[in-house]
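These are the structures in question, set out in turn.
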Structure I
């Protein structure tokens, strides 16, 4: 039987990523390595429970968690799922190669034209990168940190890291040099990949404080001048040719499913970032079963097409774009680096994805863009859109799970809504997901009006992504879906309404926090259950509703337990001019609130500007104000707007369960919350402790009279 790697090249086009990146051609591969179709099929034969049982690795009885990068854990194997034994990332890739080797895997734009890499080319590039890492001295259980925007290089370098026995560690592109130093030192990064000179400069500033760092590789912009131990991607890939295939095969064959291969660092919302250790089994099991629960199709049924733009340093983007796509043979097309500054919709129109995921803020920006275009349209066009959306929203709220529409709704869809979806690039999109943060009722209703159902999932970095999933077959408005088959959950310390802390168990649950035993013990109890710190409840059909954070629970000085999120969402729903609302009152006699107003974002930096959005301006006009900027409202204490907000909060208070839930005082801030301002994390989660400290003078003024 011929060599598998050599056979992959037979009849395949050039694997270069572009005329300026000739290093990515696979070239010729040496003989001597056998990964034949016959041996591959034998290795992957789980056609019966008996064979599956025999294929299970014979692990010693390790503990369920570890804090060591080179540690092993006892996997949470479910005797009820004998046909799904643990396997490594390399085996997952080989399974996909058997079925999808000829399909397009990665799409990217070079000089205005789309180019593609097949799965067979993807595999060979990953192997070549793996050999390059070995040549540069990547040690077992040490990291390759990647600091750059989504690209083919990010993908095959990540997979190559795992093949070489290393741990792939994503770093947010917005991280400061100090944050990069903390992560690179903590994960013992031997090699760091960067995409631009700006990111390279960060690493050069901190290199002296990184004792494990051996080399840096650049892949989008070359360095301005030649530097020791800094390689271009072309130079790096050529290094791999010096490593025998047998050396890489030995590294691959030594791997086990219960060892760490991915580190995801939390955003540090409540302290120093924690390195979430994910095993090979975490990745391969989640990529298979959780994406399946979301309705993702294998490519022998329908090849999914997705656009990659969310940060791959976050688990949502990484599991969805990289690992699940690899499992099912999806085609991943990369957006431009300025995707979140406005070019994402252009990419969506060109690619026409079948599945799309965004954090709530991404969906909100799409909503605001549609509202802005509608506001500038003719009277008739605007009225047609409002009519069509109201008809469709009513239908989707009345029959939320039904695809059968009455004539009026079908007419509205045909005449108006289908054209809007086409303009957004969603003409082929069958599944639209969101996660990482709560989504407002306003945004969900808006997209239901466009006949786009937004499917939610629930999970954490500590669960390798989703542990609950919604899908076209499991959907309930405002819920986070149902438990992924094979996973378990329980609610502890439930109140009278059935709300309790969400605790999780299963193959998704992480190995532990790197070098943080105390934090790991806090998260995983003696029986191995992961305590999420989130509050939630289940309905009679098993749909999960997340109601807030245990640590965010406000306990007033009178002993009232107040979950802030529902009250904050009620205010934003009642007042469409409000962008962010944060409830305050822990250990206080009454509740107060900080508000920010909806404003446009700077197209270059994504920082909030002073200019109000079209929707906010419309709100002002409705209440009798001519304001178009935040400073006009806050600086001049615009009487009409302040009165309208006061009345809106009074309406929220009237619907409250009891007086302790009333918002007694509030203030509008001069600037919206943002990542650059420190109030939001990279996934747009609110950093409540930061807000409390940053605006402590305003907060104290709420209670000054009470003290007197």
Structure II
């Protein structure tokens, strides 16, 4: 029988770690790496590491503006081999984006070959394209070899790379940036460089400048693809104050006549980061699905510039309405987010305002200026030391030559003989013979004096904070001049406008506007007769039914129906049944209860007022805008409970200042309109007090014009002396004047 095998013992040097702690530690390291080295740009130069390394390699390859191009594959290979140990496709994609004039507002790479297009087509492979730097990239790198920034070892420690670029160009805001890290993201749209320089100059002049003032210089984003921003100034200001927000960008369009009264709309600019090919494909799909009723056709006539043509369904269509429909349903309107989450000082993720971003860029430029000045001072110091040695050599040229010829170790001999420094002796020994003829005392002394003067100026610059800011302001002005709005690259491409605040019913726009006469019987059979009928007495109805409502309207009108249950229903004038026959029951068009009766039927007028009242004598004034129902179920406005019903829905014009009510008890009461509240819905307030019965009728009128009614013979009566019946709301009232109808109705 075999012996049981013992489990292996845990090595003594092994350390037990909780899985939770190990996961947290490793995920935190991953998150930190993603945030610092991949997703968020540095606020100082506006670049992520991959972009910074591409520019650094292109500088090492001396691909300056105006020089020859090099294969993109060479650039990508050097970046991957020396600085960026990631896939070559990721590096090439980053390089391509820097070269696309529709993706970068101020491209950092000048590309030759197929670098993709606005349709969404990809760039050619890196072996087919060539690249070099642009003037913007040169400005970002300017001073890199003058100890202006720190360098760090690359990933294998064999070379060094800059931690940040000197950044003489406001690249973060000018070109923008986007990225998604772990738990945070950034999205910065591009801006106009000249406007950024103006804001920076103002911030130099006035360090405590307000965000409002800076936003007066930086009006808003300036996209490479143009477009129109339709946000109001208040929301733009709030976005720049907080560093978070967004911008609504619309395509730029114009109406073109095509002859014979026809027209078409041409779009010449589309929103930023919208692929034209996908946009047109989406519009075509919506057109096929009949979700764009105002549009007949779309064509892409683009060559180098964008030109998308939209043909309307009819020449009577309003072009503004057609475009509003397209903006609502397609990417012709896009929302560009603003989230200025960047690395402050290259280390701390932080959401910054416009002022904070400009402040950090200017502070970086000041640090670059100080370091460059110190570097130049060190160079001047070394040169002055060498010039002093040259002067000694010139004055003692024969002795110097003798020592060099005769001494085995001439360097220490020279240092001992003429009290030279090691640097001076080395410079004299390394000097070529042909330079001896140039060692003229006046030339040496002139250069020495010039360098001494420059040294004094630079030391003065280091000790004077105001002088430093003046120098930085001059550099910013130079950048502004290079990229001014007068230049093709610097001109503002994105404009601002206000979006029309209109609620559009597109089906209504397709409907022809024609006159009709709406007819409804006592039992609720409704129809629309063509034209405006002056005499409706010849209309026929079903047996046992009679006419109740007849009024002129248009096919584009909304017809409002008020029922005895206190509900409003909305009918479309163009969808009412035709005038042949007796029409159709209105209950087929809305969910009107069988027990309900129609109290009022009228044409909706925006802004108009109505007096609503119940049989119990409660009521209020309401705007017709509050009565529009969006569904078949209607909209409950006047709250009533059986056996109480809605009774009155009378118009209230602007001149009406008095309310008249009459009860079943034949008591008439007049009171000021001001005593009756205006509400959106509810039971209302008591209009008149009754001992027996309830309300019979109510209306609103102008007191100076008098109270009118129609008697049983069809005659109109008007009474102007009404002091006897004037009172306050909720009083009992008095018997009406002589001749008042026995039906207790005003009309």
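Each of the structures I, II was assessed by FRET efficiency 1/(1 + (r/R0)^6) of positions 288 and 624 (r between Cβ atoms, R0 = 30 Å, to 0.05); the largest value belongs to II.
One of I, II was used to compute Rg and Dmax of the Cα atoms in Å, for residues 224-311 alone, and the result was 16.0, 53. Which label is that? Attributed to the structure labelled II. Structures I, II were shown, and mean count of other Cβ atoms within 10 Å over residues 320-327 at 20.4 was computed from II. When distance in nm of label points 7 Å out along Cα→Cβ at positions 280 and 672 is computed for each of I, II, which one produces 4.5? The read-out was computed on structure I.
Looking across I, II, the calculation of log10 I(q)/I(0) by the Debye sum over Cα atoms at q = 0.07 Å⁻¹, for residues 192-551 alone that yields -0.63 traces back to II.
Compute volume of the Cα convex hull per residue in Å³ for each of I, II and report the one that scores greatest. Of structures I, II, the maximum of volume of the Cα convex hull per residue in Å³ occurs in II. With mean count of other Cβ atoms within 10 Å over residues 160-167 coming out at 20.4, pick the structure among I, II it was computed from. It traces back to II. For the read-out FRET efficiency 1/(1 + (r/R0)^6) of positions 184 and 464 (r between Cβ atoms, R0 = 25 Å, to 0.05), a value of 0.05 was computed from one structure; give its label from I, II. Of the structures listed, the value fits II. Computing distance in nm of label points 7 Å out along Cα→Cβ at positions 560 and 584 across structures I, II gives 2.4 for structure II.
The numbers here are math on the coordinates, done by the rules we state, and not lab data. Predicted model only: the values in this text are computed from it and were never measured. Cβ atoms are built from the backbone, for glycine too; each structure is taken alone.
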